[in-house]
Each structure stands twice: as structure tokens, then as C-alpha cells.
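Only the coordinates and a few stated rules stand behind these numbers; no lab work does. These numbers come from a predicted model, not from an experiment. Cβ atoms are built from the backbone, for glycine too; each structure is taken alone.
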Structure P
Amino acid sequence: MSFKSGFISIVGRPNAGKSTLLNRILGEKIAAVSPKPQTTRTRIMGVLTDEESQMVFLDTPGIHKPKNKLGEFMAKEIQTSAAQADILLYMVDAADFNLQREEEILKTIDAPTVFLLINKIDAVEKQSILPIIDECSKIRSFEQIIPICAIQGNGLDVLIPEIKKYLPEGPKYFPDDTLTDQPERQICSEFIREKMMRFLSDEVPYGIAVEVEEMKYDEGKDLTSINAVIYCERQSHKSIIIGKKGAMLKKIGTYSREDIERFTGTKVFLQLWVKVKENWRNSDFQLRNFGYKQ
């Protein structure tokens with residue numbers, strides 16, 4: 001039997017559930033997830049390999065109108081990932097469906113094979129799904145339309161075999177044990193930023209970047225030590241991040257450490273520092289430093 005392989009881009013509006021889907025497919029958390037839009041800032045690659053195929057998934061930022069240079073970078077990440085795709089998975093949120101917003105995006109998508117994934121079906125009545133299918137199908141044709149619940153994994157037993165059907169014959173791009181191309185430091189920094197997206201007020205998280213400056217593993221103690229710096233754009237935001245008597249920073253660190261320990265399989269000693277870099281989202285130099293620009 002011939003081997004199949006290819007690139008599958010996951011595209012959609014903010015909060016459609018793209019990163020949740022990637023994590024569920026891989027069976028391991030590598031992408032940050034939070035209820036706030038724009039949690040994902042960069043293209044995140046996840047690889048699923050079995051005896052007959054290798055599926056290279058590309059998770060992308062939510063599609064939105066850029067308001068700064070960081071937003072422009074995110075828009076380019078979406079375009080690049082979509083252009084690379086053998087299959088494009090376009091996700092809509094069944095619980096927050098807006099035809100006009102989806103239509104604007106769907107009319108611009110140019111990919112050889114497009115699946116429509118209707119996510120969060122657990123949050124709506126079954127009879128509301130058919131109108132979504134009808135309305136999206138009037139805009140463009142889809143090779144497959146699959147209702148799913150990414151957080152629970154419902155529908156993946158249909159989705160994965162259908163992806164395999166449409167994959168071209170091809171080589172194995174990565175070794176069998178490859179899960180992602182993300183460096184460990186980058187994944188850990190995203191876990192920390194995710195907690196801030198979850199715990200902080202709406203205004204603050206979008207002006208935050210996290211840089212893991214040091215990450216060392218002590219084999220004798222089975223301990224990973226991490227020093228990370230949280231950058232924000234205002235002094236007032238720094239105070240919010242630290243919180244009263246350091247309570248918020250401690251909370252961020254505690255929950256981040258749990259994710260990092262699961263990911264590394266070791267005990268983790270995590271130190272967090274907070275610094276101000278004003279208007280970094282519009283600085284080419286700072287964006288490059290934080291890995292948001294080539």
C-alpha cells in the first residue's frame with residue numbers, strides 16, 4: 001500500500017477552536033488555548049504519523065483585521081499556512097455563527113481541498129446545525145462537511161479517515177516520533193502566556209510577550225529549571241500582572257508549572273519576572289526578538 005502525506009491547515013475566525021482541535025488530534029497539548037481571541041499568534045505545526053500516512057497539521061492565528069505590526073505578522077502566518085496546504089480545514093463556531101463574517105473569509109479562501117468543520121456542536125441544538133451547513137454551502141463547495149466537538153474529540157473518528165482519503169501520495173517528512181517543530185522553550189512560553197490570557201482582564205493580555213531566557217534540566221534531581229520574562233507595554237499593566245503582594249504572578253506561575261510538568265515529564269522550578277517594553281507590538285526589532293517576524 002502506498003504511503004500518503006501532506007499539510008493540513010486549520011483556519012477560521014478567533015475562538016473557533018483551532019488550537020483545541022490540534023491538541024486533541026495529537027493527544028498532547030502543544031498549543032495555547034484560552035477563551036480570549038488571538039491566543040494563537042504564530043503558525044504551530046503538529047505531526048500525526050501512523051503506518052499508512054503522515055499528517056502535518058498547521059494551526060493558525062484567528063482571522064482578524066490587523067491593528068498593529070503584530071497583527072500584520074499574524075495575517076501573513078495565516079496566508080502562508082493556507083498556501084502550503086494540501087487540505088484546508090475551515091472551522092466555524094456553531095455557538096457563535098455569523099454568516100456575514102464567515103462569508104467575507106470563505107470568499108477569499110483559495111485551496112485545492114477544503115473541509116468545513118462545524119465546531120462546538122455540544123453547545124447548540126442539533127436542528128441549528130443544518131442551517132449553518134446550508135448557508136456555508138451556498139458560498140462555496142466543500143469536499144467534506146463534518147460536525148465536531150474539538151474539546152471532547154467528537155467527530156475525529158470521521159475527520160481523520162476523511163483527511164487520509166484526500167491526502168496525496170508522498171514521503172515521510174519527519175521522523176516517526178516528531179510531534180511538533182516548536183522548540184521546548186517556545187511551547188513553555190506559550191503555556192505561560194495562555195495563563196495570562198485566562199486570568200487577566202481583557203485589555204492586558206494582548207500586549208504581553210513571554211521569553212524563556214533559561215531552561216536547564218538536572219538529571220540527578222529530575223528537575224527542569226526555567227527563568228522566563230513577561231514583557232508588557234505599560235507600567236500599570238505590570239502592576240496588574242504582579243497583583244497585590246504578588247498574588248497574580250504566583251497564580252500564573254502555579255498553573256503554568258502544571259502544564260510544563262505534564263509536557264516535560266519532569267518536576268519544574270519556574271521563576272517569572274515582569275518587565276515593560278512600551279509599544280513592542282509595533283516594533284520590528286522587538287517582534288523579531290520575540291519570534292514574531294522573520
Structure Q
Amino acid sequence: MALCANLGIAATKFVAYALTGSSSMLAEGIHSVADSSNQGLLLLGGKRARRGATEEHPFGYGRERYVYSFMVAIVLFSLGGLFALYEAWHKLSHPEPITSWQWVPVTVLVIAIALESSAMRTAIKESNAVRGKASWVQFIRRSKSPELPVILLEDAGALVGLVFALVGVSLTLVTGDGVWDGLGTAAIGVLLVIIAIVLAVEVKSLLIGESATSENVRSIREAIESVEDVERLIHMRTQHIGPEELLVAAKIAVDARDDAERVTRAIDEAENRIRAAVPIATLIYLEPDLFRADRAEPAASGTPTGE
């Protein structure tokens with residue numbers, strides 16, 4: 001439904017551009033096309049990520065969601081931001097007033113602002129359900145699921161961009177100077193480029209591979225160390241292979257006098273407790289070892305180390 005609504009809004013903006021020649025309306029029309037393309041990419045990425053593991057990809061396809069989210073940033077940067085900046089340069093080089101159908105762009109923009117405000121409220125509501133006590137900046141930077149931050153930033157960019165377009169068009173109508181329309185278009189372009197860069201940086205980090213959150217690391221450590229036959233956690237590495245898929249690899253210290261059966265039971269119990277504490281820990285590899293303090297090294301993710 002959101003995809004169809006965006007396409008409808010884009011068509012309306014293009015009609016307004018055709019009637020008035022406003023560069024802000026053209027930039028906003030392209031922006032809506034970019035948003036529609038991005039929604040399609042996110043849907044496609046989510047569908048492809050649900051495929052099961054194969055021999056070639058034994059850890060599955062969870063990271064496809066990150067790949068398609070990175071493509072969203074590319075589309076927003078090129079199709080949205082760069083095109084708007086080019087159109088702004090063209091308009092500022094040859095400013096023209098809006099002389100016909102003057103009520104059309106203002107009407108379209110006001111309606112679009114109302115629709116985008118509703119979409120923004122929905123995105124905020126859905127984000128609040130999962131961000132907890134984190135600030136909005138922390139939520140965007142730390143979220144392992146890329147869709148909500150992408151949608152949140154896109155909706156915010158769409159709403160602010162519409163306000164820029166409305167100001168530019170209104171000042172052009174009041175003053176008769178097309179420069180204001182060009183400046184509004186330039187502001188839209190700069191806004192979209194900034195949002196695209198933020199998205200690219202954050203999604204790139206997910207593509208490279210991010211560790212579990214500090215809360216999940218703490219829960220995993222407590223789960224391991226709560227097992228009776230585990231002396232301590234030596235060191236641990238975690239990595240998200242998808243938003244809801246976490247890889248846990250750890251070396252645990254056991255008593256040198258324990259037999260193989262007892263060690264195996266301890267490992268099985270530790271795995272069960274990890275999954276109970278952190279359900280997204282779908283891949284767990286635990287290696288028993290003897291702790292030697294003289295070979296200790298700084299821990300990743302705040303965990304004790306030593307080999």
C-alpha cells in the first residue's frame with residue numbers, strides 16, 4: 001500500500017511540474033520515485049534473505065537485507081540527491097517565475113505534507129516499539145535491522161524536503177523570482193545526499209559484520225558462566241549474520257580432570273542457556289580449553305580472555 005501511495009504521489013508531483021515548470025516539484029517527483037524504488041528494494045531484500053542455507057552459503061542469506069539496504073543509499077544519493085542538485089543548478093542558471101496554474105504546486109505540496117506526516121508518525125511508532133531507551137541517533141547507529149532506520153530517515157527526509165519545496169515555491173509565487181524555486185531544489189538535493197551518506201555509512205558497518213549488542217554479550221556471558229562445569233569464559237566473538245541471526249564463537253575453561261562426557265554435557269548445557277537468554281543466537285560454537293592467565297589478552301566486546 002505504501003509503495004502504491006508513493007507512486008501516486010510521484011505522478012501528482014510530475015503533473016504539477018508539467019503544468020508549472022517548478023524545479024522543486026520535479027525534484028520532489030524524482031524523490032518520490034526514489035522512495036518507491038527503495039521500498040521495492042527493501043521488500044526484495046527481505047524476501048531473498050529468508051532463503052535457507054546452502055552448501056555454497058552455509059550461514060544462509062540473512063545479510064542480503066544489508067546489501068539491498070546499501071543499494072537504497074545508492075539510489076537515494078544518485079537518483080534523488082544528485083538529480084535534485086543538477087536541476088537546482090539549471091534553475092539557478094536560468095531562473096523563471098511560475099506564471100501558470102500557480103495554485104497547483106502549493107496544493108500538491110500541502111496534501112503531500114499531510115500524507116508524509118501520517119507516514120512519519122507510523123514510522124516513529126514502530127521504531128519506538130523496538131528502540132527502548134536509546135536515543136534516535138543511537139537507534140539509527142546501533143540497529144541490526146536496517147529497514148526501520150532506512151524508512152525513518154526516508155520519511156524524515158521526505159517531510160523536510162516537502163517543506164523546502166513549499167517554501168521555495170511560495171517565495172517564487174510571492175516575489176516572482178524563480179531563484180527561490182532553485183534554492184528550494186538545492187536544499188532538497190543537499191538533504192537527500194546527507195541522508196544517503198548516513199545510510200551508506202551505517203549499512204556498510206553491518207555489511208562488514210557487527211558484534212552483538214552489549215546487552216546480548218552480557219547475557220551470553222552470564223549464560224555460559226552459570227553452567228556448573230564451566231569454570232569461566234576465556235574469550236568470545238560474536239557477529240550478526242543477519243538482523244535476527246547471531247553467530248557466537250567462544251572458548252570456555254573447563255577442569256582438566258573432567259572426562260569427555262562431562263565436558264560435552266557442559267557444552268550442551270551452555271548452548272541451551274545461550275539460546276534461552278538470546279534467542280537470535282542461531283549459530284553457536286563452543287570450544288573447551290584450559291585457562292592460562294599468563295596468555296591472557298584484551299577481550300572483544302568486554303569479555304575476559306586468555307588461551
Structure R
Amino acid sequence: MSAPTALAPLLAALEDRYGAALQGALLYGSCLRSGDFRDGLVDLWVVVDQYSHAYGRRIAALANRLLPPNVFYLEVPSPAGPLRAKYGVIALAQLERAVSRRAFESYFWGRLAQPVEILYARTPQLRARLERVLAAARDTFLARALAVAPPAGPLAALWLAGLAASYRSELRAEGPERAAAILAAAPDFFLAATRAFAAGRPDRLELKKGAEGWNYRARLSPAARRWGRLAWRLRRPWGKAKSLARLLKGLFTFEGALDYAAWKLERHSGRRVEIPPAVRRRPLIHGWAFLWRLYREGLFR
């Protein structure tokens with residue numbers, strides 16, 4: 001069953017929730033890779049025209065504008081059983097800026113450079129605009145990854161280096177094996193994305209097919225490589241601070257946020273995570289020490 005068909009009840013619920021403000025929906029993450037939309041939570045981006053149009057509350061609109069996205073939980077019944085989704089809301093114009101070369105933070109272009117399906121677009125014109133968003137994310141990701149990847153090597157090394165740098169710029173539970181699994185799940189996608197980038201930027205990247213597969217050669221000056229690596233070092237504290245801010249904001253918008261975070265950490269670390277009662281009662285007061293303990297124990301980086 002295709003994703004639009006399988007996820008039609010989720011789309012209907014989103015249309016009820018956001019009405020004419022809903023411009024598009026993007027599917028990404030582990031459920032897209034597996035094709036099993038009942039394994040965990042379906043990951044979606046909900047693209048709206050304006051926050052003032054999408055929300056009835058000014059505070060929610062302001063929070064989304066200042067620190068996108070707002071993250072919500074959605075569960076709907078379906079003939080095959082309940083569908084559960086975690087979705088982030090972002091305005092289309094803000095998303096376009098967030099994946100462009102002008103965007104410093106990797107939060108958006110690091111995710112949207114990976115396989116994404118346009119699950120819904122209100123008009124053909126909006127679909128074309130969303131396709132340009134995804135192309136821009138891939139372009140930005142590869143342009144930034146060149147600085148931290150080896151100067152030359154197999155194609156996978158370029159993407160693995162970029163994904164690893166992106167992960168280190170957030171509070172993430174995933175280890176290196178997650179990036180390798182993402183690449184293994186869609187090799188044709190990553191090859192096509194790299195070929196498109198190399199065709200448009202032959203001054204930056206050369207791509208050739210060898211006896212054992214595709215290889216790349218980065219064409220960066222030593223100065224450009226140094227500046228690129230410095231930018232990634234600066235992204236780490238900036239991105240981790242914003243990840244923490246998003247996590248705290250999610251406590252107010254994401255139903256079951258604490259349990260979801262525990263499940264996510266358990267899934268990627270293999271260790272049981274128990275939420276202390278004090279954290280459940282007052283997460284903004286007691287959550288800091290709890291997060292610090294998990295960080296010290298290596299459950300996320």
C-alpha cells in the first residue's frame with residue numbers, strides 16, 4: 001500500500017486541524033524506510049502558509065516563529081489499527097530559508113537532505129516548491145559535508161561524514177550505525193543526489209565510477225576546508241542549545257513527550273530509561289538534572 005493511501009486518515013486529521021493553512025506534508029524517518037507505518041511513530045513535517053493562519057493562539061504562533069518547529073502528537077483510528085504520528089509545523093517561507101545556503105543550523109537541511117516523500121501538496125505549484133526545498137536541502141548538506149569528509153574516497157564516506165557532523169550538532173541518541181543504515185536503505189537516492197550536486201558544482205565535487213562503486217573527490221582549497229570545519233565546530237554548541245530548547249518547548253505541545261523521549265533513547269541505546277516521578281510532576285524544575293545524568297551516562301551526545 002502506498003504511503004498516501006496508508007496514511008490517508010492522518011492527512012484527513014491534519015486537514016481538519018489546520019484547514020486552508022495546510023500547504024503540504026512531508027514524510028521522512030524510519031517508517032518511510034521500512035514501509036511499516038505502525039512501527040513506532042510516523043515522522044511528518046506539516047507545512048503551513050502562515051502561523052497566524054494555522055493557530056488560534058498567538059503564543060503558539062510566536063513560539064513556532066521564534067524556534068521552529070512546534071512538535072505535536074497525533075493519533076487516529078484506521079481500518080488496520082491506530083496510526084500514530086509525531087509532526088513538526090513550519091511555515092513554507094521559513095522552511096525555504098532554513099534549507100538554504102544562508103542557514104547555519106543543520107537541523108532542517110540535515111534531515112531533509114535524506115529520503116523524504118511529499119505526502120501531500122495543496123496544488124501542483126506548491127508541490128514544485130516543496131521539491132525545490134528538498135533539492136536545496138541536499139545541496140546545502142553536501143556543500144557543508146565536503147569540509148569534514150576525507151578529500152577523496154567512496155561515495156558513502158562523504159554522506160557518513162556529513163551525517164555524523166549533523167548528529168554531533170544536536171542532542172541525539174543515534175550512533176554511527178544509524179547513518180550507515182540510512183545510506184544502505186536508499187543507495188540510489190544518495191547517488192542521484194550527489195550526481196546532481198556534482199553536475200551543478202563541478203568546481204567543488206568530482207564523481208567517478210570505479211571497479212567497486214562510485215567515488216568522489218572534493219575540490220576544496222585548504223582555507224575553505226579550515227573554514228568549513230570551523231563552522232561545524234561552532235554548530236555543535238549552538239545546535240545542542242537549540243535542541244535542548246526544542247525539547248523543553250515540546251513538553252508543552254507534544255502529548256507524552258517524556259515517554260516518547262524515553263522510548264527513543266531505549267530504542268537507540270538498548271538501555272531501559274525510567275522517568276522519575278519528580279520529573280513527571282515538574283519537568284522544568286527536575287528535568288535538568290535528569291537530562292544531565294542521561295548525558296553523562298552516554299545515552300545521547
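Taking FRET efficiency 1/(1 + (r/R0)^6) of positions 33 and 177 (r between Cβ atoms, R0 = 25 Å, to 0.05) as the criterion, the top-ranked structure out of P, Q, R is R, with the highest value. Match the computed value 4.0 of distance in nm of label points 7 Å out along Cα→Cβ at positions 193 and 241 to one of the structures P, Q, R, and report its label. Clearly, the read-out refers to Q. If you rank structures P, Q, R by distance in nm of label points 7 Å out along Cα→Cβ at positions 57 and 113, which sits at the top with the largest value? Ranking P, Q, R on distance in nm of label points 7 Å out along Cα→Cβ at positions 57 and 113, first place is Q. Which one of P, Q, R has helix-only ellipticity at 222 nm (-39500 (n - 2.57) for each DSSP H run of 4 or more, over all residues; to 500), as calculated from the coordinates, equal to -10500? Computing helix-only ellipticity at 222 nm (-39500 (n - 2.57) for each DSSP H run of 4 or more, over all residues; to 500) on every structure in P, Q, R gives -10500 only for P. Looking at structures P, Q, R, which one was Rg and Dmax of the Cα atoms in Å calculated from, given that it came out as 19.7, 63? Label of the originating structure: P.
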